[in-house]
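K.L.:
I've put the structures underneath this note.
Read-outs: derived from the displayed coordinates by stated rules, not from any lab. These numbers were taken from a predicted model, which means no experiment stands behind them. Cβ atoms are built from the backbone, for glycine too; each structure is taken alone.
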Structure P
Amino acid sequence: MKASEYIALEEQYGAHNYRPLDVVLERGEGAWLYDVEGNKYLDCLSAYSAVSQGHCHPRILKAMTAQAQKLTLSSRAFRNDRLGKFYKTLSDVTGYGLSLPMNTGAEAVETAIKAARKWGYRTKKVEPDRAEIIVCDGNFHGRTTTIVGFSSEAQYKADFGPFTPGFTSIPYGDAGALEAAITLNTVGFLVEPIQGEGGVVVPPAGYLQAVRQICDRHKVLFIADEIQTGLGRTGRLFACDHEGVRPDLMILGKALSGGFYPVSAVLGSPDILGLFRPGDHGSTFGGNPLGAAIATEALTVLIEEGLIENANTLGEYFQERLAEIPTPYVKEVRGKGLLIGVELKPEAGGARRFCEALQAKGILCKETHQTVIRFAPPLVIKRHEIDWALEHITTVLNMN
């Protein structure tokens with residue numbers, strides 16, 4: 001079949017809730033993707049940072065196929081021989097005492113919300129049904145009804161109400177606004193260390209340290225959504241590590257399984273996650289043996305193959321070279337590690353046309369918020385591949 005035929009099938013039988021670039025992919029290896037017509041592309045999106053270890057990483061693939069031949073799902077009605085090893089690997093890598101595995105990032109965010117509220121009632125002694133969580137304008141934490149209810153993006157909310165109460169939104173990167181918004185009922189502050197979907201927005205230096213101090217002062221849980229920024233994407237294990245802060249609850253997903261299978265988790269201490277009792281929360285697939293085996297190997301690959309260090313070194317190089325491109329269209333280049341946003345000036349005519357032009361040159365990336373081109377290649381990318389991409393990016397950023 002031709003690409004146009006695959007596209008026609010999608011358009012006819014699929015709900016139109018996405019606007020993808022018209023490339024039909026069939027194969028991936030490392031940092032590269034191939035379409036149904038044999039064209040080769042450098043992946044500069046990494047499935048929104050889910051494929052940090054590269055497409056079809058052989059070690060993770062081997063772990064997946066081996067486990068798939070033994071046991072894929074038992075539900076949490078029984079124990080399995082992979083889950084404990086996954087828990088220990090997560091603890092060894094991250095330093096957190098307990099973890100609660102789920103499937104998607106949005107499920108993990110919902111889990112963290114429930115954990116924070118339960119902690120607020122049991123430990124902080126907030127009055128029943130009065131718990132409040134503070135979030136930030138421009139946030140993106142998922143697509144469930146509760147989560148979109150506290151989004152500041154009008155389209156995410158339109159026609160989906162009524163929404164869950166108990167959330168207050170403040171300006172991102174403003175520590176003073178956080179302190180001013182805290183009440184006796186505040187149980188948590190949910191924040192992305194870098195707002196990825198918001199346009200790769202980096203807060204001011206010292207912001208996360210101030211957040212940690214404010215949360216400590218007012219007995220509020222610091223909840224970090226590192227679904228996109230965590231596990232090496234920004235050149236550190238966690239983006240919070242750039243400021244040396246440790247959240248009370250850490251939310252992970254995406255790269256936790258290297259793109260092979262939906263695996264997410266909330267990490268925390270026994271004082272918080274230990275409050276859950278049988279029947280409080282769960283998931284049929286959460287913590288299944290297949291997901292646990294995949295995620296254990298995905299974490300091991302990140303550490304043993306030096307992918308975090310590679311993201312730090314090559315991310316700095318990539319960002320510096322992008323900033324040096326002589327073009328009348330770029331307003332700012334920002335980011336950390338291999339999570340980079342190129343914000344365009346209004347006269348550029350939007351980011352979509354540049355992403356389409358890059359596709360024609362063999363580079364796949366995606367616009368965010370209409371004016372930002374996001375570059376987030378797999379952490380296995382090599383310097384010569386970035387140099388190849390930069391030549392084409394320079395040409396595209398200077399087109400009429």
Structure Q
Amino acid sequence: MPEILHEGRLPILSWCREIEPGAREQLRHLADHPFAFHHIAVMPDCHEGYGMPIGGVLATEGVVIPNAVGVDIGCGMGAVRTSLRVEEVDRETLKWFVQTIRSRIPLGFEHHRKPQDERWMPPVQGEMPIVQREYDSARRQVGTLGGGNHFIEVQAGDDGHLWLMVHSGSRNLGLQVAEHYNRLAGRENEKRGERLPKNWQLDFLRLESEEGQRYLREMNYCVAFAYNNRRLMMERLQEILADLVPDVAFGSLLNIAHNYAAEEEHFGRRVMVHRKGATRAEAGTRGIVPGSQGSPSYIVEGLGNPDSFRSCAHGAGRRMGRNEAIKRLDFAAEKAKLEAQGILHSLNRPRDLEEAMSAYKDISEVMKAQADLVAIRHELKPLAVVKE
């Protein structure tokens with residue numbers, strides 16, 4: 001059950017019991033935003049972001065806020081269950097699989113050398129100046145992982161089956177769209193005399209405006225691009241595994257976003273729901289809540305809780321910033337934690353500590369905190385982790 005905080009014009013309903021000072025200040029800004037609707041919802045993986053905390057859910061009337069979506073538009077999760085039993089895949093096979101993934105799927109800042117087939121690019125409909133400008137470059141980026149907290153995992157399901165999971169987003173395309181429209185929102189607010197305090201970083205575009213509609217078109221394009229990005233990587237993973245085990249079969253792809261804005265009905269009104277590091281959790285719909293490197297991930301079913309705007313956490317959530325993790329965590333100790341579990345990991349250099357398990361919250365506590373938002377359907381434990 002959420003804690004109710006009264007720290008602004010609107011109440012804040014928080015499933016996160018320990019909110020860092022920076023994130024708490026950002027939540028106050030959201031609660032005081034003139035277009036915010038009903039209340040602010042805070043997921044249990046909340047931590048400070050840019051303008052709006054990661055793990056925040058904001059509904060607005062009449063406007064869309066680019067920074068409440070973020071720079072990795074459409075970032076999300078893909079998961080597939082294979083027909084293979086976990087015991088059928090030995091460690092040497094797993095190593096071969098990981099090595100081949102690294103040779104076939106570009107990681108970090110790497111792109112494909114050649115443009116990918118245009119069938120992986122969503123159709124451009126209407127005026128989309130940033131998408132059109134970045135289109136050719138994006139054709140080399142679709143089907144690539146990126147860096148940071150993005151990953152590919154091979155997992156052991158509690159159903160006894162081997163699972164494949166991908167976490168990635170819209171790559172540089174989403175960043176370019178986000179930054180362009182955030183700057184545009186600031187200029188428009190300034191021009192109309194509607195500028196909010198600059199330190200809030202919550203400039204907005206009116207939905208009825210040409211600029212607002214253009215942002216929605218380009219944002220939705222990035223969501224579709226991110227979906228195809230994960231779909232292409234998952235297809236490549238399946239091809240690699242099928243080369244090794246020709247008779248393997250694959251279930252349907254569960255593919256969800258956790259950075260986007262969408263028009264929905266809540267509390268009797270049509271509103272624009274911004275989910276920044278939050279997953280839609282409609283009653284009966286499936287979702288994915290990943291852990292950190294070395295901890296379980298979960299396939300969940302939404303419970304449709306109206307107080308969270310029918311949302312849930314998008315992952316474990318950071319416990320410390322990237323630089324703090326590199327300074328504070330012990331490399332040998334973090335590596336030993338992964339190796340004690342027998343995980344083929346990607347913790348190879350001290351700078352990789354920014355993505356160590358201890359840099360994130362305890363995923364089991366996150367799941368307990370949102371028991372009224374989702375029901376766990378499968379627990380998936382990592383066997384191998386592929387990161388930049």
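K.L.:
Match the computed value 0.97 of Cα Rg over 2.2 N^0.38 Å, for residues 83-266 alone to one of the structures P, Q, and report its label.
P.N.:
P
K.L.:
Moving to a separate point now. For which of the structures P, Q does the calculation of mean count of other Cβ atoms within 10 Å over residues 27-34 return 17.5? Write down the numbers at each step before the final one.
P.N.:
On the way: P: 17.5; Q: 20.1.
Traced to structure P.
K.L.:
Here distance in nm of label points 7 Å out along Cα→Cβ at positions 115 and 251 has been calculated and equals 1.1, so which of P, Q was it run on? Before the final figure, lay out the partial values.
P.N.:
Details: P: 1.1; Q: 3.7.
Attributed to the structure labelled P.
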